[in-house]
Structure 1
Amino acid sequence: MQKIVFLDRATLAPQIRLSRPAFEHQLIEYDHTSPDQIAARLDGATIAITNKVPLTAEVIAQLPSLKLIAVAATGTDCVDKEACKQHGIRVSNIRGYAVNTVPEHTFALMLALRRNLIAYRDDVLNGEWQKSGQFCFFNHAIHDLGGMTLGIIGEGVLGQRVAEIAKAFGMRPLFAAHKGREGLGPLYTPWDEVLATSDVITIHSPLTPQTRGMLAMPEFRAMKRKPLIINTARGGLVDEEALVRALDEGLIGGIGFDVLSGEPPDDDNPLMRIAKRPNVIVTPHVAWASDEAQQRLADQLMDNIDRFVGGEPGNMVV
């Protein structure tokens, strides 16, 4: 019998259904798991499910029964994959489930910032409409998306979908060449050109040692059009202290971030210190989390487990 342990079930909404595998099994679900609880909870488990609970080399070495780590997300940076290789543990992930929800959230942030929706909403709540004495008022600049250049960092399925939507808005999407690399082909626009010409820059890259901190002060100083910076990918991709400094110096026009370097953030996180500004929107890592996307994720998660036990593994990272 397979023992399946879900370490952080609360990372999926309670209304999301988890189908039960067809094979004989025991499924144990924990809403949350702290680092000091991981090894004990996975004792005797053959399959671990994690979304963000870290599975380190130290923990993996204590789990001789473990055969599969099913990550309930696309990113697998929470798992020490080299340790898994050494111990013969397979790792699966989720793919293609967020093709609508993340791009839609990206454009929700983009539109709210370009049209100053937060500032206007605050004005209405503070009685500014009544004070204006007319049917409308113009306290904040409003800009169209049509005609703007959109720099897209990350050319995967999400970046491609963002480009499609951008074209429908009448924007000009550019896929940035990977930082420090040339000759990647006709899909890409040189990195420096994207920084210099974009009115909005949106990030859809994985977090790796090569991409960590890819946007910092040198990049912000190269942004000639004071763009909006949108990040629905990973917080560590951007130097947050430099981001705030760039906003303070007028090098960028606004920030729409769904991800931060620490989640949940500490009170002294740089973006939390400025979160009440009208040109700053911080959402709690929910771009991926429409009900429809979460259900697709849950279905694919359990399908990955079924296929692994059935001898036909899919979506394998290790």
Structure 2
Amino acid sequence: MRVPIRLAILALASLATLARFSLPSRADEVTLNSVADTTLISTVPNNNLGGQPFFNAGITQNRTTNRAVLRFDLTGQIPPGSTILSADLLLEVTRQPKDGYSPASFDLHRLLQPWGEGDKTFDSSRSPGLGQPTATNEATWIYRFAFTTNTWTIPGGAATNDFLPFPSTSQAVFDVGSSPYQFPSTAQMVADVQAWLDHPDFNFGWLLKESSEDTPFTARRFGSREDPNTAPRLVIEFTTLFRIQHVAKSGGEFTLSFAGQAGKTYSILFRDVATAGAWTTLTNFTAAADANVSFTNTTSAAQRFYRVSEQ
């Protein structure tokens, strides 16, 4: 059961100064599936694979390179202004090299440029991992958005220009049977997700690559969003600061406002003595949307103390 979080506000009828208080809520958790993912394929640099139920990353037995890009949408899932506490990525390996595999470490790097997922699957005459010729605005080994001026800095993406040069997290990957693989939360993973929450226009997701990219048989297929049973999952723990954003007093009217969260129930209470007497409920309501809530109370009392509680 969620413990109510109370915010006390002092409103003195004879003073213009109003005091505001805020306390953090207990942590919440949300699990998100990717909203876009695809493969950058070096051996067919003008093909896209955005519609397949998997994406590839690693070095094939023929020493060709695959990289993957994936993105999660935080909009409407985590209240703006929240603090990210942890972020863990879960990936399912759905296939390994048929002629044996090499254990490998895979890295996630925060992307610095946007890209287009595309919807291509594969030509039945080719390997399923080679995709099909791209259409406009789809990601390939060469392009972030095909047939535009938006290429990767170098084919496959360049450290510093297209993605951060240091990994946000890493994980050793073996066979299908050891799935799912948890790319553990790190300070950089938390920073990535926090940056996306605070600046959603710069949420371009992560690039997944084998750490060294010099060992064959490290290629893996990972489940994509097209397969809900194996889709990438991002598990985020966060806390929301429940804050009174504005207080004002005009004559006998006292107004307060705060950021309401959809589905949360709030109570506004008062008493006329700070340290004694029962709290009287003025109103209870459930917020219909993530939006600012304003409340006005008319009083002739010389002083009054207000409290907002979130259930």
Structure 3
Amino acid sequence: MAQGKILLKPGTLWTSVKEQTEHALQCGALLSIPTEFEFVEQDNVRFLVRILSTLTRKKAAKEKQEKQSATSGQEFNPFLPYEEDLFVADISDTRVCILNKFNVVDYHLLIITRAFEEQESLLTLEDFTAMWACLADFDGLAFYNSGKTAGASQRHKHLQLVPLPLAPLGPQIPIEPLLTSVQFQNSNSIPKLPFIHAFAPLNSNWVQSPFTAGQGTLEVYRTLRHAVGLDARQSCAYNLLATREWMLIVPRSQEHFQSISVNSLGFAGALLVRNAAEMEILKAQGPMTILKNVAVS
């Protein structure tokens, strides 16, 4: 990516996010899904578990999309074109930042490709440069659900970004106590995670240059994919999580544990259940056990 092609003006993203969120709520474009939450502890991690209050609006929107797809004969793509009322910023000549229409977390952003790319395609220099251009002004957790098995709900390629902290109490990211206990230079795995994964530190100083950061992160990404055996299989499902300080990759074997869907945020220690029955399943099995079952052991 040529240096002149970053369009996002430094220091403007967070203000734009807040202003556009207010606008999108007022005009009805942003359909936030209310939740309650509690902590469920297992293996020295206090998992943040959100329980949805209602899915009525999302269900109605999905039914409308399915009707549009049936009428047109083409699969509905909410990102092509994206809703103007959800637009936050142009990041580069190939990436745009919009609000997540059905957000559970406040200020949940999507970094989408301007032209259609498959969600299962490999992440690229352009993806990581755009990610760092946002992280420079938005201290958050970036994540990527590679394919439906990894929890992706849309085929159009998109990274996601949520602000930190994820939880109102405790560490910024629930899983963080396990990460910080690792001697980074000696291992790319975390002993207390009971599934195949690969972990690496990132240089937080990279926020000063998205171009340097993008190239460096791409190299780390390739190394971690190789470490978990993904490099030879482009379409294999996995979750990727990244902050300014680290990256984690987890290959996936299935999307659900019973009826509970798990995406990248689950491996950050933040899970979502749809009702009280799913919460009881989660508590009975344990959140780390659920992650082990949907990952690869």
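If you line up 1, 2, 3 by relative contact order in percent (Cα under 8 Å, 6 or more apart), the top spot, with the largest value, goes to 2.
When log10 I(q)/I(0) by the Debye sum over Cα atoms at q = 0.16, 0.30 Å⁻¹, for residues 246-285 alone is computed for each of 1, 2, 3, which one produces -0.43, -1.15? Only one of 1, 2, 3 returns -0.43, -1.15 for log10 I(q)/I(0) by the Debye sum over Cα atoms at q = 0.16, 0.30 Å⁻¹, for residues 246-285 alone, namely 3. Looking across 1, 2, 3, the calculation of log10 I(q)/I(0) by the Debye sum over Cα atoms at q = 0.12, 0.13, 0.16 Å⁻¹ that yields -0.88, -1.00, -1.29 traces back to 1. Each of 1, 2, 3 could give mean count of other Cβ atoms within 10 Å over residues 254-261, but the derived value 15.6 comes from 3.
None of the figures in this text is laboratory data; all of them are computed from the coordinates on show. This is a predicted model, so every value here is computed, not measured. Cβ atoms are built from the backbone, for glycine too; each structure is taken alone.
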